[in-house]
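Student: Listed below are the structures to be examined.
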Structure I
Amino acid sequence: MTERVAAAVEQNTGSLRLLVYLMFLLFAMTSDAVGSVISEVVTQFHLSLTAAGAFHYVPMIAIALGGLALGFVADRWGRKPAIVIGLTLYGMSSLLFAAGHAFGFFVALLAVSGLGISIFKVGGLALIGDIAPSSSLHTRLMNAAEGFFAVGSIIGPAVVATLVKAGLSWKWLYVVAAIMCALLIVMAHRTSFPPSRAQQPGALNVQSALEVLKKPYALAIATLILLYVSVEVAIYVWMPTYVQRYRGAHSWLPIYGLTIFFVLRAAGRFLGVWLLQHLQWQAVLALCGVAIAICFLGSLTGGVDMAAWLLPASGLAMSVIYPTLNSKGINYFPQSLQGAAAGVFLFFTAAAAALGPLAMAAVSDALGDIRFGFVLAAGFAVLLCAGLIFNWIAPAAPARLEQGQCRE
């Protein structure tokens, strides 16, 4: 009887993991397909790149604000309600794309979907904390979840390309996302969630976020996340523009460079799960930081011909950094604050995703060449590398995170 109960618990835990993984994949399908969508929107509505960029900036700002102001939902109301509410907002706004025809209407829907994403993603991150009994397992699960995110990053642009080739509207990508949302909501309802010990009275929303940010360790992790995301987004937003002047022998390289980046990032995230089982996490991140800095600096000194190779290759080194930083930051806090902590780190993630490309565009416009935007991105990469090396040499992580012990 005991073995039967244990098997049932393990099966339910597996279902919860799959739910989180599929939520990450779903989010990536639309967020990382935005470059392909924007190119269609520019033609359809005769927009400037800055105006069409609202398809990227608006949902990222909404995710940032939602992460900061709504991170408490998973702690106060529970993981399942947070996931269901977030998926419902995201799914309904995505479904309404089928009925829309105006650019402003689509942007408004993206703002609502961004809030939904912030709620269900924080709920999913907090749920990982509930089902992972140790910090080391938590980090591996986070890397696996981000691996599914990376797979979604490949699927989304492929769906848009298939739709356009078939003469269909890009809007059907969001309808597909809405259908997936409905299936995940059903899956969440049919799965038992563990008690989170997080549904306690106390400070809410911004107050909870401020309590998280009072911790110097959390602020250091948030800063590293800010730098990392600024570097990563530079690739999938502006790399195609930077390398379009490539005139080398491999004419296919600029066309498929972004796909190569996403494939390497996906492969690297699953590889990261294995690396973190055998190596100290600070060492893995420091080495990845060095590799990223080399790729960005090499892309500047070697010109566009070198950038067309090095920038996509950086995806392999980027793969493990974000989920590991996120995991170690969330695990610093007791479960009663892990939802708020996840919201804070999501705020820094989305803020960097929105403001990083804007800063690169502003620098490039002011100096007349996209190369100067990548000079800025290379600066971010060097700062990220220095921070990760310092974290390796003089680790600030609490001993219980270092040793993979159970959290409070």
Structure II
Amino acid sequence: MYPIIKLKPGKETNAAYRHPWIFSGALAEVPAEAGHGDLVHAADSGGEIIGTGTYSSRSSIAVRLFEFGQATIDRGWLAGKFKEAEATRRLCGYGPDRQTNGYRLVFGEADGIPGLVVDRYADVLVFQISTAGMEKLRQDVIEALAETFKPKAVVERSDLPARREEGLDDVVALRHGQDPGPVGFLENGCLFLADVMAGQKTGFFLDQKDLRRKVSALAPGRRCLNLFSYSGATSVAAMKGGAVSAHNVDSSQKALELCRRQAELNGLPAGSFTVEETDIFQYLGSKGEPEFDLVIMDPPALIKSRGDAEEGRKAYHFLNRAAMRLVRDGGVFVTSSCSHFLPEEDLAFILRRASLQAGCRLSVIEVVRQSPDHPQSVYFPEAGYLKSFICQVKSLVS
């Protein structure tokens, strides 16, 4: 038995509908033996245990439930959940023996393991811990991953801002095997590299694999501009799909070096696959003429909290208005937002206003969301965050 945290009357409703978060305002009693990050049972006001999870004394999300009911959370439990998650990914068409062997294996609450993300790049696993509760389970996580998947390496990339709220320092470490260096993997048959020790996130943006597939199909014969290109994966997909050129713009020299390596790896001609290191806002501020048949823009999250909403919306408006001006009449504009605090309908409104100011009309070809290895759970709607609009651009000037 773990310490039992009792809820106020009527506050068990979320858990009854299998939502994994219990907020601090719902707690009636927290026993003295329940420390920050400890495993606990949650009980309703009558004392009946309704879930098992981890307790946070620092976050407004006081309890994150792993199981609805009484359970023991240990290495064996984690190994079972890892196997379930891998089986689900195989249903999506991913796996070590498939044409996509780079994918998110565990997506936190959406896979029933709050505070943990695990990405798979062929035979290398990379995990991130974001909560104090999962921090205390780290060794069980490492051993369960190593025993279940027999990877060449297990890397920890727990260097994300969410850890600050939990009072945790950043951790980057090799936990099993040998330093793999940049890891090669397949996505829809394309060969990519992930910088698992030093790259952004866990080394790659795996959630955009469906968008890259769509871009590849739309690319034949087009001149492509990729803004916030990072490692150029979407440009590689476009070139492999038949684009005549791709220009990658990013502010990170290291990202653009990886961009060049991706191009070489896929045999793309250097003269057609180019890079430019500059600030995107400055780049767009200096441009105004339609030069490209396909413009792709996937900025980092510009709204990281509700307090950032107003300034973030202004930034999204400027970026989209300026970027769509660079699309030739009849060309394609692809724009994304990974900000959880910017709903899809709000991004659509920004595009509507921006297009009129840019003197063009947008026809939505498709809206693409995060790939299914980042599942959107019906029990945990907060798992949804990524949205991309693929639009044809038509000039309003006759």
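Coordinate-derived values only; no laboratory data. Since this is a predicted model, take the numbers as computed values, not measurements. Cβ atoms are built from the backbone, for glycine too; each structure is taken alone.
Student: For relative contact order in percent (Cα under 8 Å, 6 or more apart), which of I, II scores largest?
Tutor: I
Student: Just checking, which of I, II has the largest value of FRET efficiency 1/(1 + (r/R0)^6) of positions 193 and 257 (r between Cβ atoms, R0 = 41 Å, to 0.05)?
Tutor: That would be structure II.
Student: With mean count of other Cβ atoms within 10 Å over residues 145-152 coming out at 24.8, pick the structure among I, II it was computed from.
Tutor: Computed on structure I.
Student: Right, another one. Could you tell me which structure in I, II was used to calculate percent of Cα pairs over 21 Å apart, for residues 161-296 alone as 70?
Tutor: Among I, II, the structure yielding 70 for percent of Cα pairs over 21 Å apart, for residues 161-296 alone is I.
Student: As an exercise: helix-only ellipticity at 222 nm (-39500 (n - 2.57) for each DSSP H run of 4 or more, over all residues; to 500), calculated from one structure in I, II, equals -8000. Which structure is it?
Tutor: It must be structure II, since only it matches.
Student: If semi-axes √(5λ) of the Cα gyration tensor in Å comes out at 32, 26, 19 when worked out from the coordinates, which of I, II was used?
Tutor: I
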